[in-house]
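Novice: Alright, structures below, take your time with them.
Any read-out appearing in this document is the output of simple, stated calculations on the displayed coordinates, not a laboratory observation. Just so it is clear, the structure is predicted and the values come from calculations on it, not from any experiment. Cβ atoms are built from the backbone, for glycine too; each structure is taken alone.
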Structure I
């Protein structure tokens, strides 16, 4: 019985990968266009997303770890984002040697713009589904949206 569960799980993962790959390749042109217009690196965008999800300002070292770059690289990246007005850097109140970074309103607007572009592509995908496919997708997503870690990313 266990072998069939593993195969089913593996098959499901392969099918999910195929769907995600299709969506990324065919429904993300608006996202890529928005990102290209911003002239930001993917690592910078990743950092903006981490800052947006954080419940507090992040230490520069924390930010570096999250996007998997060295501390000097993170410092240069944050310098550029500060110049662009997307993040702000300030001293830690408990330790003045430590610098913290947080998203500005302009940075939040960038994240919203990227999210809106992503939603546009997915809306086009959903519009192309048959009624039966839409109902099946709705049923599957309903269960997944019950998971708090998934629902937290709902726009």
Structure II
């Protein structure tokens, strides 16, 4: 189950969908809007998506995670629209017989989502300016310093 949603996400409701007596483990990831980026105060984020392609690619990623990590179930919901600092932007859940598979699946899903799913975010800063963030990870925007620098 991959879906986009314009409404606030409720982790308790999402988690209940993953009740499975075969599962010895449930892991989840919650991505929230943080109040700063690149040393600038963020006041609002806007997410836009190419809905049809995002949902297809999101389902592909979930299928890959289920196969690669032997999870019993995996799901992801990503918000679109205008979000305030602290709001839940993405929720991922996975069940498996053992915890490593559930943890690994969540990590894989968020990493692949960031790379492959056409969702864009526009940051609104306290200074009154806005900037579209092109989907690069923090490490790609701010690579670690080279040894000896």
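Novice: Who wins on distance in nm of label points 7 Å out along Cα→Cβ at positions 58 and 82 among I, II, i.e. which is largest? Can you show the working numbers first?
Specialist: Details: I: 1.7; II: 2.2.
Sorting by distance in nm of label points 7 Å out along Cα→Cβ at positions 58 and 82 in descending order puts II first.
Novice: For FRET efficiency 1/(1 + (r/R0)^6) of positions 42 and 130 (r between Cβ atoms, R0 = 25 Å, to 0.05), the calculated result is 1.00, so let me know which of I, II that is.
Specialist: Clearly, the read-out refers to II.
Novice: Next question. Matching task: -9500 is the computed value of helix-only ellipticity at 222 nm (-39500 (n - 2.57) for each DSSP H run of 4 or more, over all residues; to 500). Pick the structure from I, II.
Specialist: Structure II accounts for this read-out.
Novice: I, II: which one has Cα extents along the principal axes in Å, as calculated, at 57, 39, 24?
Specialist: So the calculation was done on I.
Novice: Matching task: 1.7 is the computed value of distance in nm of label points 7 Å out along Cα→Cβ at positions 74 and 98. Pick the structure from I, II.
Specialist: II
Novice: Looking at structures I, II, which one was mean count of other Cβ atoms within 10 Å over residues 90-97 calculated from, given that it came out as 23.1?
Specialist: Working through the options, I get structure II.
Novice: Computing relative contact order in percent (Cα under 8 Å, 6 or more apart) gives 24 for which of I, II?
Specialist: That value comes from structure I.
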